[in-house]
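Following are the structures in question.
Values quoted throughout were computed directly from the atomic coordinates according to the rules given, and no laboratory measurement underlies them. Since the model is a prediction, treat every value here as computed from it, not as a measurement. Cβ atoms are built from the backbone, for glycine too; each structure is taken alone.
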Structure 1
Amino acid sequence: MLDDEARRAAAIKRLKEKREFWTHLLVYVLVNGLLVVVWATTNRDAHFWPIWPIAGWGIGVVMHAWETFRPGPTEAAIQREMNRGNR
């Protein structure tokens, strides 16, 4: 029964992490879309300055996606690491 509870807790944690990522991505798109609209309506002939927040924040979104969706360690890798600790 404890195994099922631990698996349930891990599944809930993963689902929360995914929801947080999708919220982050939505905010990124909305805010940066607004910045592009501001740039387009104020001075389209000027340097495309929204590229800087888009690129900088985009790096953060990519890292968040990496942490959220990358596969976890395999059981074999866990066992190897555990065996290294016993030396």
Structure 2
Amino acid sequence: MRTTLTLDDDVIALLREEVERSHRPFKHVVNQALRLGLRAGSARESQPSYRTRPHAFGFKPGIDLDKLNQLADELETESFGRRHTGDLHRA
């Protein structure tokens, strides 16, 4: 089928690069690009969706899970301070 199509400049540049690289006619490169693009769109729809399985960690009520990293940092700072307190007195 013959048709007139208006392509953006960047698309034409990509098609011409592929013509140069593959040494195939422009018509073949355009048709192959359309085939690949159309198949890629339908392939995404057919893939199963990603599922995340929840896990119960057993934290007690009242523990703010968003602050666990802050708690870990504070514990690490305390531990570091206990290990290096003597260094300050010796200096």
Among 1, 2, which structure scores highest (criterion: mean count of other Cβ atoms within 10 Å over residues 61-68):
1
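Hey, log10 I(q)/I(0) by the Debye sum over Cα atoms at q = 0.15, 0.16 Å⁻¹ derived from one of 1, 2 reads -0.76, -0.80; which structure?
On the way: 1: -0.76, -0.80; 2: -0.82, -0.88.
The value was obtained from structure 1.
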Please compute distance in nm of label points 7 Å out along Cα→Cβ at positions 21 and 37 for structures 1, 2 and give me the label with the greatest value.
1
Determine which structure produced the value -22000 for helix-only ellipticity at 222 nm (-39500 (n - 2.57) for each DSSP H run of 4 or more, over all residues; to 500), calculated from the coordinates; the candidates are 1, 2.
2
